[in-house]
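Any read-out appearing in this document is the output of simple, stated calculations on the displayed coordinates, not a laboratory observation. Note that the structure is predicted; figures quoted are calculated from it, not measured. Cβ atoms are built from the backbone, for glycine too; each structure is taken alone.
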Structure P
Amino acid sequence: MKKVIYKKDQHIGQLVVVTDHPETQVYTIAGYGNQDLVILQWFEGDRLCSQGHSAYDLCKPKLEQIEYSIANNGRLVSTDDIVEWA
């Protein structure tokens, strides 16, 4: 069962997922866009990726999702890695 993170409880640097499937990418909240848009960042190998997503679809990752994401996609984005896009 998905553990939805309410918008008021979200913060920059927080790890999130957008599905409850065990084989998923774990994202880091990197910033906020217009209205209810959250900027997510993640690594694909050594490449830092970023995209916007609805703040209302974010959930707490399970341990198995974190383990899968690291093993298959690379390290997680920390607050030191976050890049702000102009």
Structure Q
Amino acid sequence: MSKDAVLRLRIAKRTLSAIKRVAKDQNTSASAWAAPILEAELRRDLAAIELREQLRAAPPGKLSEDEAMSLALSEQRASRRG
């Protein structure tokens, strides 16, 4: 995630209190503990968006099931690399 990117999320109070509790148990700040988790989720979301765009751009009937699976797997690998 770019250092100058700003991401604002609304998190349920129960979830936020759980994040704060875990971070306190690990002796770290909630934002430092949650940032890597949120970045991983964002990478997966962006990979899914990219895959949808590639599938939409493919001509109808021209993308085989194997090609679609290959695209899905490559996006999945890309999202894990970070």
Structure R
Amino acid sequence: MRLRYKTTNEEFISQGFNVHAISEVLTGDDSVYIKDLNVYLEKTSPPGWKDLRQAFKDKDVIIDNYNTTFREPLNEQERAQGYYD
């Protein structure tokens, strides 16, 4: 997923959590807190940037059932259950 830092607007691609920390997303070289990121949502209308914490709350972004990766839900069933297999 396309993510960007709120402070610098620097973009990067990731969809994985740091499994050794709480509420951190892998950035490639490091990890950063979810609260410091925006996510680009392609399946919303209109597509655009959203606070990553809010995207999780609204189920615009969901986790896998192992809580290691995240993505946009593919259908309403995934959105309703809040995770994917």
For structures P, Q, R, calculate distance in nm of label points 7 Å out along Cα→Cβ at positions 35 and 51 and state which one comes out highest.
Q
Value 30, calculated as relative contact order in percent (Cα under 8 Å, 6 or more apart), assigned to which of P, Q, R
Q
